[in-house]
Every structure is written in structure tokens, then in C-alpha cells.
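Got some structures for you, see below.
Read the figures in this text as sums done on the coordinates, not as results from a lab. Since we're looking at a predicted model, the values are computed, not measured. Cβ atoms are built from the backbone, for glycine too; each structure is taken alone.
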Structure P
Amino acid sequence: MKETRVFERVGVVGCGLMGSGIAQVCASAGYPTQVVELEAAPLERGRALIRKSLDRLRAKNQLTPEQAESALGRLQFCLRLEDLDGCPLIIEAIVENPTQKRALFTRLDQLAPPNTILASNTSSISITELATATRRPERFLGMHFFNPVPVMKLVEVVRTLATDEAVFQQALTFAASLGKTAVRTSDRPGFIVNRLLVPYLLDAVRALEEGVGTIEDIDAGMKLGCGHPMGPLTLLDFVGLDTTYFIANIMFDEFRERRFAPPTLLKRMVLAGWHGRKSGRGFYDYSDPEHPRPARAFVAGQQG
């Protein structure tokens with residue numbers, strides 16, 4: 001636990017995969033953390049995700065049983081946005097939909113005291129666009145965590161033209177207090193990581209479309225030839241093909257460059273509901289999650 005906390009408490013809106021992870025690392029770093037979902041079922045699923053993650057870390061001797069229980073004890077699970085009253089920092093981690101995010105921030109702006117800092121965990125939506133839904137653009141910024149949050153060490157801290165310097169510095173210090181490495185970036189589509197990563201992933205799909213190699217060959221080539229921990233098509237399945245498709249469209253709308261344009265194959269897979277691991281099928285078939293195999297359509301050569 002950190003001896004000095006940057007904020008007295010932290011609020012997190014959304015308790016899905018990202019929100020639960022953010023809440024967990026905040027609580028593990030010593031912050032009393034209030035997590036809000038507007039329905040009981042997703043809130044309970046998020047609570048279960050956090051407990052499972054803490055149990056996994058405990059089994060690996062990365063946390064003591066006492067530390068795991070202390071982290072759980074700092075978490076308060078709530079069903080009302082009003083319960084975030086008194087949180088000087090509120091991090092949004094809901095679905096990647098600009099309309100829903102803007103509506104949420106308008107509501108948070110009405111509820112939270114003027115000095116509360118609002119942050120979005122978005123991986124692709126303009127922070128400036130979201131900030132315009134509030135009356136506090138100077139106290140608004142992006143804090144983009146990476147999945148799985150308890151494991152990944154990076155946070156992109158995104159500053160807009162209007163973000164106050166002191167607020168930006170507080171966010172950087174807060175990220176460090178969570179044990180994360182913060183990188184500074186400006187409000188441009190994709191920020192740093194997706195700006196570089198998404199064209200690489202899209203090129204891997206194009207290589208498959210054009211018959212440059214099989215799924216296994218493309219993944220093995222990048223793993224063994226470049227030292228990547230996983231190949232690009234495996235990574236696409238992990239991130240979510242729908243998520244990548246959404247981000248790519250935003251970036252293409254901004255830059256109008258081919259490298260950001262989603263390949264036809266990716267679009268067809270998303271329309272078919274092949275979203276990767278979370279749907280059970282993407283470039284690989286996850287019927288046996290421990291031993292995924294290339295999806296049958298690709299083996300049969302039907303991807304063209």
C-alpha cells in the first residue's frame with residue numbers, strides 16, 4: 001500500500017472487464033474505491049471478476065491473503081451515480097459508445113462538485129468531444145488503462161487543449177501511485193499505442209486475405225521473428241475484433257489513410273459475430289479454450 005494517496009477516494013463507473021480491473025488496482029494501492037453499475041447483475045459479475053483476479057494473484061504469491069482481503073474491504077459496490085459523491089476523481093469505464101459516454105459525463109458533471117476530476121478510459125473516442133458534455137473541460141482528461149488491468153503496467157494519460165496543467169500532473173502522479181507507468185499523450189485518435197498497433201493488426205488481416213501465409217504462419221512469424229509475446233491474429237482475438245473494427249473506423253474517419261481502413265475480412269467477421277475469445281470464435285475457434293485452433297472456415301480456405 002502506498003503511504004501517500006493522491007486522492008482520498010476514487011470512483012469508477014462501469015464494472016465490466018476494464019472497470020473491475022481499474023477498481024481492483026485502485027483498491028490494491030490503498031484507495032477506498034466506489035464502483036457503480038446501474039444494474040445489479042453486471043455489478044455482481046464485476047465483483048466476482050475482482051475476487052477471481054485477487055485469488056489468482058494470491059495463488060501466484062503476488063499478494064498475501066491479508067492484502068487480498070484488504071483490497072476487497074476498500075471496495076464499495078453501488079447502484080447509483082449519487083453514491084460517487086465525495087470522490088475527487090471519477091473514472092468512466094463503460095461501453096465504447098460516444099453517445100452513452102457523453103450522456104454519462106453530463107450526468108456526472110451535474111452531480112459532482114466543481115473540483116472533481118473526470119476521466120475516461122476510452123481507447124479511441126476523442127477526449128475533447130467527451131469533455132464538451134461537461135462544464136469542466138479544464139478538469140477532464142483521458143486515463144487509458146490496458147487489459148488485463150491488474151497485469152498491464154501502462155496507462156496513457158491524455159491531455160486536451162483545455163486540461164489544466166495541475167490536473168494533468170495529478171493524474172500522472174495517481175497512475176504512478178497504482179504502480180503503473182504513465183505515458184503522456186495528446187488527444188489524437190488512437191493516442192500512442194493504438195495509433196501504432198492498429199495498422200499492424202489490420203495489415204496482418206490483409207496478409208491473411210491476400211494469402212501471404214496461414215493464421216498459424218503469420219502468428220508464428222511475428223512471435224519468433226520479432227519476439228512478440230503473441231501473434232497479431234491471436235492478439236486481435238484477445239482484444240476483440242469488434243473493438244478493433246470500431247477503433248479502426250474512428251481512425252480512418254480522422255486520417256483517411258488506407259493503413260487505418262478496416263479490411264473487408266474484418267468487417268465480415270464482425271458482422272457474423274466472430275468477435276474473438278469473448279464470442280468463442282474469431283481467427284481461432286475457442287471451443288477448447290486451452291487449445292484454440294484456427295477456425296474451420298480458414299482451414300477450408302473460405303476466407304477469400
Structure Q
Amino acid sequence: MEPVIFSLGANDHLAAQIAARVGVPLGEMKRRTFSDGEEQIQFLENLRGKNVFLVQPTNPPAENWTRLFLAIDAARGASAHEITAVIPYFGYARQDRKSKPREPISARVFATILESLGTDRVLTMDLHNDAIGGFFRTTNVDYLYARPVLLAHFKNIFKDALASDDLVVVSPDAGGVVRAQSYAKRLMRSADLAIIHKERDIPNQIARMKLIGDVKGKIALIVDDMADTCGTLSRAATLLMENGATEVYATTTHGVLSGASNETIDASPIKKLFITDTISPERTLSEKIEIVSVANVFGDAIKRIETGESLSALFETE
């Protein structure tokens with residue numbers, strides 16, 4: 001039996017590409033927002049006994065989460081056999097622990113809601129913290145990574161720099177070292193890595209930055225999981241140029257790009273920012289931003305889920 005794939009509206013472009021990769025049409029459904037802002041969801045085809053995949057990144061606004069919750073409930077009520085929430089970008093993932101007293105662990109709150117509604121599986125990409133999967137007790141969580149797609153792109157983009165060993169991968173903070181290292185060892189013979197140490201006084205505002213490592217005469221590639229206000233990326237790029245980098249590029253899986261992020265990128269020394277389409281590309285973006293699609297990764301994952309194959313082969317980049 002073929003899977004049924006639906007787009008809930010947050011990223012119709014990606015959902016259509018995923019369905020095409022799987023080889024099925026997008027399922028028919030009705031989405032409506034009432035005049036008071038409340039959401040309505042209705043599936044327009046029979047779901048009884050079928051495996052349903054609901055594609056919905058949960059970036060702001062909160063209505064994206066609301067539509068996903070309503071769709072899961074509707075699919076469960078329509079006797080779907082298995083319900084998979086395909087969440088390319090998992091909103092609230094940065095709020096994965098308490099940093100102050102009397103705060104919620106917001107990522108756990110949304111995991112609990114997904115589970116209580118009867119979600120059988122969550123298929124997501126590059127969580128801010130993989131430990132978020134531990135918030136789910138009965139729902140299976142399958143992780144996907146943008147790294148294989150981005151690495152293939154970079155091996156072409158930085159072909160000359162790689163041949164002359166003139167590329168250095170940069171982690172924008174200590175927490176991202178493992179991620180940056182995974183790129184460095186697959187891109188370069190020497191796996192050169194630099195680290196930016198940053199201290200924050202308040203969220204999204206950095207007080208101090210220091211560079212650990214040598215970037216002089218090198219092309220620097222900053223690797224992170226998401227770009228939000230882009231203030232960190234801009235300051236990091238400036239620091240790298242001040243320390244002798246010849247060019248600075250950046251890559252992130254999730255282009256949240258809130259506030260004045262486009263203007264910040266435009267004014268920064270960053271030559272190009274590579275993002276994926278986990279969040280809808282149908283918006284105004286800086287000319288410095290280049291989108292690399294991960295639709296095929298999600299499509300292949302869905303095909304493997306349906307045939308009972310392992311997803312680990314999708315992580316291979318060698």
C-alpha cells in the first residue's frame with residue numbers, strides 16, 4: 001500500500017518535492033483559517049488503514065504547530081494505520097532545558113503533546129539537541145541529517161580550495177565542535193578546525209568573542225545548525241577576516257532568518273550563506289543566501305520506512 005503524504009501549509013514547496021521523490025501525489029485536504037484566527041483541517045480522502053505522513057515544519061507562527069496537532073487528531077479519528085509527523089524544522093528545540101527557575105522545558109511540552117495525540121513516528125532533521133528524542137516515550141523518533149547533501153555541494157563549490165588544502169571549517173561555539181568536526185574530516189585531508197568562543201550576557205546578544213585556531217590565508221566555512229538573527233554569524237565572520245581569512249562562507253541547516261537577518265547578512269563579510277529548505281524558501285531572502293534542497297533525503301527516508309529498511313545508509317557521506 002502506498003503511503004499518503006499531506007502538506008499542512010508551512011512548506012508546500014518541500015512537501016511537493018518529497019512526494020515527487022516518493023512517487024506519489026500529495027494527498028488532498030482542506031486547510032482554512034477562520035476570521036478569528038482559528039484553524040480548520042479536513043482530509044478529503046479515505047485514510048482508513050493507511051500510513052499517513054504529515055509534512056509540517058513548526059517554525060513561527062504558532063499556527064504551524066496548531067495545524068499539525070489538528071491534523072494528527074483528524075488522521076487518528078479517520079482510522080489511519082500509522083501517523084508520521086514529518087517535521088523538517090522542530091520549533092522550540094532550543095528550549096530543551098531549564099536555564100532559569102520556574103521556566104518550562106518547551107521542547108518537552110511539544111513532544112508530550114505529539115505523543116498524547118497518538119503520533120506513531122516523528123521524522124525530523126538536525127535537531128538542536130539530539131537528546132530531545134528522549135522526551136518521547138512511545139513515539140519513535142527518526143533523525144535525518146543535512147550533512148550528506150551539503151557536503152556534496154561543498155565538494156563542488158570549494159573544489160579548488162580543497163585541492164590546495166586552503167579551506168578551514170569553523171565552529172561558531174564550543175557546543176558545535178562535534179558538528180563542525182564531522183564536516184571537516186569528510187571535506188579535508190588535514191581536517192583543519194577553528195573554534196569561536198563566545199560569551200552571552202542575554203539571549204541573542206554576544207558580549208565577547210575569541211578565535212581559537214589559525215585561519216590566516218584560508219577560506220573559512222562556518223558550520224552551524226541554524227541561522228536566526230544572524231548576529232552571531234556576522235560577528236564571527238568579521239572576527240575571521242580580522243584574523244586573516246581570505247573569504248568567509250557559512251552554512252546552516254535551518255534558515256530561521258528572523259527580524260533584520262537579511263540586512264545583517266548583507267552588511268556582513270560573509271560571501272555566501274548556504275541553507276536548506278527545511279523552512280519554506282517562498283519568502284524574501286538576501287542575495288547572499290543559497291538554498292540546497294533536502295527533499296530527496298526526506299523522500300528516501302519515507303520510502304525506507306515503508307519498506308522496513310534502515311535509515312542509517314542515508315547518513316553515509318564517504
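Could you figure out which one of P, Q the value 3.0 for distance in nm of label points 7 Å out along Cα→Cβ at positions 12 and 188 was computed from? Structure P accounts for this read-out.
Name the one structure among P, Q that mean count of other Cβ atoms within 10 Å over residues 108-115 of 18.2 was derived from. Comparing all candidates, it corresponds to Q.
Work out which structure the value 11.7 belongs to, where Kirkwood radius over Cα pairs in Å, for residues 196-235 alone was derived from one of P, Q. Of the options listed, only Q reproduces it. Highest-scoring entry among P, Q, by mean count of other Cβ atoms within 10 Å over residues 28-35, is P.
Given a value of 20.4 for mean count of other Cβ atoms within 10 Å over residues 84-91, point me to the structure among P, Q it was derived from. The read-out was computed on structure P. Assign the value -14000, calculated as helix-only ellipticity at 222 nm (-39500 (n - 2.57) for each DSSP H run of 4 or more, over all residues; to 500), to the correct structure from P, Q. Answer by label: P. From P, Q, which structure was distance in nm of label points 7 Å out along Cα→Cβ at positions 140 and 172 = 3.4 calculated on? Going through each structure in turn, the value belongs to Q.
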